[in-house]
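Heads up, there are several structures right after this.
The numbers here are math on the coordinates, done by the rules we state, and not lab data. Note that this is a predicted model, so its numbers are computed, not measured.
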Structure P
Amino acid sequence: MIFKPNALVERSYQNRILSTFEKNLEYMVKAEVITIGDEILFGQITDTNTQWIGTELTNIGIRPIRKSSVGDTEAAILEVLTEAEARADVILITGGLGPTKDDITKTTLCKYFDTELVINEHALEIITSFFVKRGRPMTELNRQQAALPKNCTYIANYWGTAPGMWFERNGKVFISMPGVPFEMKNLMTHGMLPKLQQFFETPVIQHKIIRTVGLGESFLAERIEAWEDALPPHIRLAYLPSFGQVKLRLTATGKDKETLKAENQAQVNQVLPLIQDYVFGYDDDEMETVVGRLLKEQGQTVATAESCTGGYVSHLLTKVPGSSHYFMGGVVSYSNEVKINQLGVKPETLAEYGAVSEATVIEMSEGVRNRLGTTYGIAASGIAGPDGGTDEKPVGTIWIACAGPQGTVTHKLQLGKFREQNIQFTGIYLLNLLRKQILANR
């Protein structure tokens, strides 16, 4: 499959005319990912493989067009393979390569490619070495994992015993890998991706992500509409919303990586004046990573006082390696007694204003800051739901606060009725409030 540049077409956002980038998608190498295993269909394990594979394929200029999950039955696997071959250039298969009888991927691939299983000596050598190094006996079932379809190319798996297999037919590639994410990722990274880049001629694809918080997708789109409409034909914009955030992903296609990187950055420089107040990072930046970096740069510290979030904000902060440099600790003050006894919230404040109030989060944030001796104290108290709301304070009413050297700032959130979402939104908004205060006090 050769990548063929398409003739330029005029881009029209309003009329949804395909851009040159979108038309070139039709000429890009197309891939389909198939996951095999009843455990995926039954919801007993979460399929994280297809997301990772899709990202890695895109990075080398191969376009994922579909993903499918199928159970451990020969007829179903044969059917999905036939469908995938009709529409994709690369078919990637994960799962069903274990040593037990329910793992039927290899025998099914033999039927699909009209071949038979034979012991692959290279595979047998690696599998034997795997067991010897671990001081474990190798059973006949383990030995049979070296039995591969005769017409496949073996891709060595140094991280487990299930094989990697590469098939070619009519200019198309079929790849079979184990379903264990650790093994699959190593096989893809060190074996399959380099081989795919040699087999196909693909375009260079370069992404640049702008991370925003605090402005909804539609409002953001209105604000940058003129800039978006003026994007050059080979650069496409995608909106990727999540809890309280929207990622703006620029995707440029061409022949030279450094040129595309420079063009993406030029577009970022153009749009920043329109959205600067909402931008908190780029590419792989997460809110907690950005906040941690700022605290570390300033030699500052933070402590948390959490009610409705139940420790979620502390979890976000401690996800970051090295967070012990700036995160001193926190108090999950779910009850009023803990608010009073551990944070110093006045009983009269709770009696007059209630736990979900500006006055209470002010005292919570200032209390945890003073008691733990940190630069900043942040706090959240609210009604996460799904019940507990009143006419005055409906479900989703949440107050957040940040106490620091220059005083205490607060913000009232009015979120929805879903508990988990409210907790996640609050965590992001509270860390963003802290981020703004750190920047304001520099």
Structure Q
Amino acid sequence: MLQPGAMTADLTAIEARADRDTRRDALLDAAAAEFNARGVSRASISRIAAAKGLTRAAVYYYVRDRADLVFQAYARSCQTMARDLETAEACSGGALAQLEAFIRLALDTGRPPTAVLGDLHFLTGAARQVIATAHEANVQRLRGIIRMGVAMGDLRPCDDEIIAQALIGMMAWIPLSAEWVEGADADHQARAVETLIDVMTRGEAADPDWTFAPPISIDAFFPPPPDPFDRTQVAEAKLERLLLTASAMFNRRGVDGASLDDVVGALGATKGVFYHYLDNKTQLVVRCQERANRLYDAFAEAADRLGKTSLEKAVIGFYLLVQAQATGLAPLIQLVGHAAFPPAARRAMRKRNRAVQQRYQAFGELSRTDGAMRAIDFNAVSQLGAGVFEWLPKWFEPTDPRADERLARELVELFAHGLRARS
């Protein structure tokens, strides 16, 4: 028999659980924004708590420790993506309609941010495996939509893994890119979404029969071997190898997921060798970023010199950016963690990045006179390209046989002609 007051007690318990879930969700929203800005190990638990009106101690009512907070934020990202894919799969109209629905759901500006899985190596053991498995299930589901579209004749034949990962990279980068875009406003994300859907569908080439023949190899940007009798060249080559090795590890694992011990271990060296060149890890990351900017400048210069049209210039630059990650040249990416740099370094990075961005945007301006590209928001297109190569180290290994140019050609085809099958 129901006792007096039992129903009231049950309702109170339900309300308490609902309130706890609401507060936990708000905490994970704040954590996602903080992780995306600073990386997981440099994120401030106090700042996360304050953003939702909690004390630092109150955070640990909802999570055990920092690792558990990361795990829950990453798990929530995977769950959100799975729900979006499920909703998109129920849409009629074929694969393109489903992909568009998925993109619009995931990048709805009315939603709070989800944590980008950029620092997965911060997690260990079973926690990392759970997130990796959940993310891979989402990737496979997205690949399934693409394969279905190809089989039904909605999409052109393509490598479904490359296309799925490219979409994931672009979707991860769009909410983060405003930090690096000069003059970004409240409509930045909405414009980028529309551009992504347009490029995914039709590409940016005005000529549907345009084809790409790379006029330069990425090998031209690898440093030549030093003269073994020139001490200066040998020292510079050793520093270059250190920066390349560190950049590749940071790109794959996240800055927080690769320690100095990991870097010097991969070099077969000792920390003493590291401290001969640099003072600390922060200085190492800054030097890696300076190296990346030099490479990005060199790619833009080559694209400007070798491209005959706006489209060729843009595609050559994109091709080199992709090949740099695919082949192990590994300029440092900036997927997450930009706010963790010292203020002076962050300002310098932003200034250099915007200068490089403006060079690529200038290629788009040329299309107004040469007509090689469709009328399209080229500023947004340049950010989509950044999302592709920023995400590459998270899933693509330089040992993959597609690194021989098949990866880059597939991605160039995506940007040039989109996914829609030709009638």
Structure R
Amino acid sequence: MHEEHRLTELGSGVRVVTESMDSVRSAALGFWIGTGSGFEDADRAGLSHLLEHMLFRGTARYGSLEIDQIFDGMGAEINAGTGKETTSVYSRVLDVHLERAFDVMADMVWRPRIADEDLAQEREIVLEEIAMYEDDPQDRVFDVLGEAVFGDHPLGRAIIGTREVVAGTPASEMKAFHAARYTAQNVVVAAAGSVDHDRLVELVQATIGDPAPSGPPPTPLAIPDAAVARRRFLAKETEQYHVALGAPGIARDDERRFALRILDTVLGGTSSSRLFQEVREQRGLAYSVYSFTGSYAGTGQIGLYLGTRPDNVGTALEVVGTELDKLLADGITAEELDRARDHVKGRVVLSLESTTSRMNRLGSSVLADMPVLTVDEVVERIDAVTLEDVSALARELYAPQRLSAAGIGGDESVFRGALEPVAPGLAEAA
């Protein structure tokens, strides 16, 4: 499998990274920008997400409808996403259309129009998106958990932002926000598939030129040193109680991230995992139950989620508490380690058959100043994970006193009463 990547940094600061795949006739192209909700203070909460929407409102050269028509005409889609620390604009096209796609996407990223009338309309769309999000407890509970884990830090805030900021930010401030965040040194252009690296570098150079040096990219706010376990509950009439437990995790450059993937796989990351088998398959206490991880600059997050009917909340969390106790006391078995290793390696290799997955890996890694590991290097690190590595990480990250809890449902007392078996003392926490 050919996987050698090439990386070029232009004088402007833009980084261009590509990976050629000889067997395909398509290319995935993405622009990765170092801005997200983790860089926003409360007065700007949601501007990265709102700006992502505004990119699709058009440029001086391309109207909004024209952008859609161009990509429709190429048999492609263009999309974007905003995260805690990144914004990305991406598409997958036939190789013969790559230059055309680049031309449109580059104009959107570096030269969006951001007109008053367009902003007014897009505000309404985002406000509807916020309303939809607030109606979805299965999604919203993760932001309630983020607030419990990170407190007032931006990492604990919803990416989508607040109504007040979205409704009250004028076009002039959006333009200033764009100028400060979408700088040359804060953008990575990534492509994978049937792509010529040198030609893409030429396109980037011709598009952005040699802009004057700008200020440094924004940096995330400092992470609080002490992790304080908190309980958060949102009262809402729902058929299920949506419960999430979590704590600070490890940073994205922490070498223990490979052990964490093994731990997450065994605990709740697959259908054969402990939580899925015990909570759902053996006892029928939930339809959806799983564990998850996230990693950022300087910190991360671990957690688990389940949704269950009111009369099952206590029993379900008791089972979760029992499974966490076993994990902390005994670690995982050699058989689980072998199976999880094979699972993680399989996921890595299978994902690299996708041009989009390869482009995502390139863009996110380079933007975060992380090494782009080869498949062999990733496999080597996964194979090096030991039982003690996983056990030590589990004891550190899932210690009961570290766990914060979030819940959405009809009665907070039901939620509080169910917490004692899994996080002793948290029922009385502030």
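For the read-out mean projected area of the Cα convex hull in nm², for residues 207-286 alone, a value of 8.3 was computed from one structure; give its label from P, Q, R. It traces back to Q. Which structure, out of P, Q, R, was mean projected area of the Cα convex hull in nm² derived from, given a value of 20.8? It traces back to R.
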